[in-house]
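Engineer: So, here's a batch of structures to check.
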Structure 1
Amino acid sequence: MITVRVPLGDRSYDVLVGHGARTELPALLPSSVRRAALVTQAGIPIDIDPGVPFERFEIGDGEDHKTLATIEHLCRGFAEMGLTRNDVIVGVGGGMVTDVAGFAAATWHRGIPVVHVSTTLLGMVDAAIGGKTGVNLPAIDGIGGKNLVGAYWQPSGVICDLDALATLPPRELRCGRGEMAKYHFLTGDDLLAMAEPERVARCVQIKADVVASDEREGGRRALLNYGHTLAHALEIATDHSLAHGEAVGVGLVYAAHLAHRLGRIDEARVQRHYEVVGGAYELGTSLPPGLSAEHLVSLMGLDKKVLSDGLTFVLDGPRGVEVVPGVDPAAALAALSDMA
């Protein structure tokens, strides 16, 4: 078992990484907890015992269920249960589940404790760590977006039980590698050379260090969005048939093309992105066919991380990966053509 501490003062918490880690769940619950609301999905492959009386709440599978309607459904269930501030919400599942469970915890009685039990590689190395919660706003008249409604709400603890990874299909494991590839460019670490527990724990440590230095994404934490601006647009444009980790892989390659067009990196560095994303991490590096480049640029303009002075991207450069505001939409469009 590997323990990674997320240092946030009196809100610090532990992330437990290892096979069978779920048995440690009772130890992560706040001492005042008397009952638990377990938020999960049908088919989650591991059984959870929080060590206190609990009720189980299942949410739908897929991004179509990551909405305010799902939050309302959960909160009505919490009301029927009589869930109080002395209780806890436990999110068991992948990134969608922990995002929804975390946001529900942040809003129920204006905030109650939440503990996450992550069951996917993507969730373990990214979504369950750091306290960012949220749901999507379905597009109406072209206005909407991914994770536009949410809150920062740190968990009381996180469990990454590696036993769950053995139950995942290959595509789901590739999705986790999309986020690992991002960490590769942020740190240069050869994560794939590490044993599985150390590899997952190293990703958790990287994110924990960034979150500790910039909890609410005022500066350094935005670097964790490397590859995500196009990724979120691709998810929306493909009606989420392209999974998040897959979209991040394509987004990383696109960010390299855009950085090259802006004169920030050379062609060799662009090729390095292809080698890492497509070679080492075995992810797709091409845009899905049939998408309008203009529509993708429009969707990137709706991303929640875009500032008012133009498109904002996280891009590689001579000083490493950094936030670049005010990118001309014409350059963003041209980079899509370069990629094609």
Structure 2
Amino acid sequence: MTDDSVLLRTEGHTAYLTLNRPRAINALNHAMVNRIARALAAWEQDPAVATVVITGAGERGLCAGGDIRSIYEDARAGGTASAAFWSDEYRLNAHIARFSKPYVAVMDGIVMGGGVGVSAHGSVRVVTQRSRVAMPETGIGFVPDVGGTWLLSRAPGELGTHLALTGAAVGAGDALLCGLADHFVPADRLPALLADLATDGARDVMSRYARPAPEAELAAHRAWIDHCYAAGTVEEIVGRLFDCGEPAAKEAAETILVKSPVALKVTLAAMRRAAELGTLEHVLEQEYRVSCAALSTPDLVEGVRAQVIDKDRAPRWSPATLQEVTAGHVARFFAPGGGEEWTVGA
């Protein structure tokens, strides 16, 4: 049977890549990652291809993330399929970031988790009024990956920490403010933009279609965000959020407190470490270590069960509170694994 989960075509001097699982909001699986990687490798060497464009099929979004049902089953079984998937996915993210030709990511609709990985590392990132961009991993007992901690740790001030801990989805204005996108284009102009990319250079096309973005909602909250999230621990962050007197800060604190306590503390540590690491590749190597460690912890399975499998929205985290999560719990996520250490280039 032909796998049509990723559609490939060329028109003019542009190659078009369409994620094609619209019923799953184009969630990525391992076969899709490998197909994208092969296509990019070929197109990068093809002198007839000047630009690559990635879009998502359907009306709901570019990509809702990785196929977490598969990760759930693998984690329950103690398997290795997820580690193999992440290995190829993170190498793909690195390739996109260093791709030698314009890589135009149309981030229309939902763009979450792995969807951020195949778009926000690109050189030309387009958002629309329908865009909802997020790294929501703490809600399923996981930690932002696919280079998410690299991207968010480089957002202005503590905006990235806010998004990483809460998992909040942002619109076009905030995606631009946080450095996750470059251009705003009204959604009804996308068909014409995509058609023009076949014949004209990406820079010229964007200059014709880009419009002023909607207001960045987070800009008005920078004072309390930068103050509260600069704290040294998740507990202190939550305390500052409750104490600062802003309704939006109180809401953020309440949002954080329903996430996995372990995932929250590991995420904060990963963000702080990512800010000090010099390259995306080094951050991806850290994320791979963290992701693999998460497979053997209870919160990933429990989080996916509660949000996706049973949908009771009542995860039973272990440990259940931030206070119970020790430095040892966090440190094990960053400890080197047995055998040869994974690297992006290997």
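Throughout, read-outs are computed from the coordinates displayed, never taken from laboratory work. Keep in mind that this is a model prediction, so the values were computed, not measured. Cβ atoms are built from the backbone, for glycine too; each structure is taken alone.
Engineer: When FRET efficiency 1/(1 + (r/R0)^6) of positions 159 and 311 (r between Cβ atoms, R0 = 30 Å, to 0.05) is computed for each of 1, 2, which one produces 0.50?
Structural biologist: Corresponding structure: 2.
Engineer: For the read-out distance in nm of label points 7 Å out along Cα→Cβ at positions 7 and 319, a value of 5.1 was computed from one structure; give its label from 1, 2. Write down the numbers at each step before the final one.
Structural biologist: Values: 1: 2.4; 2: 5.1.
For distance in nm of label points 7 Å out along Cα→Cβ at positions 7 and 319, the value 5.1 is produced by structure 2.
Engineer: Hey, mean count of other Cβ atoms within 10 Å over residues 95-102 derived from one of 1, 2 reads 26.8; which structure?
Structural biologist: Computed on structure 1.
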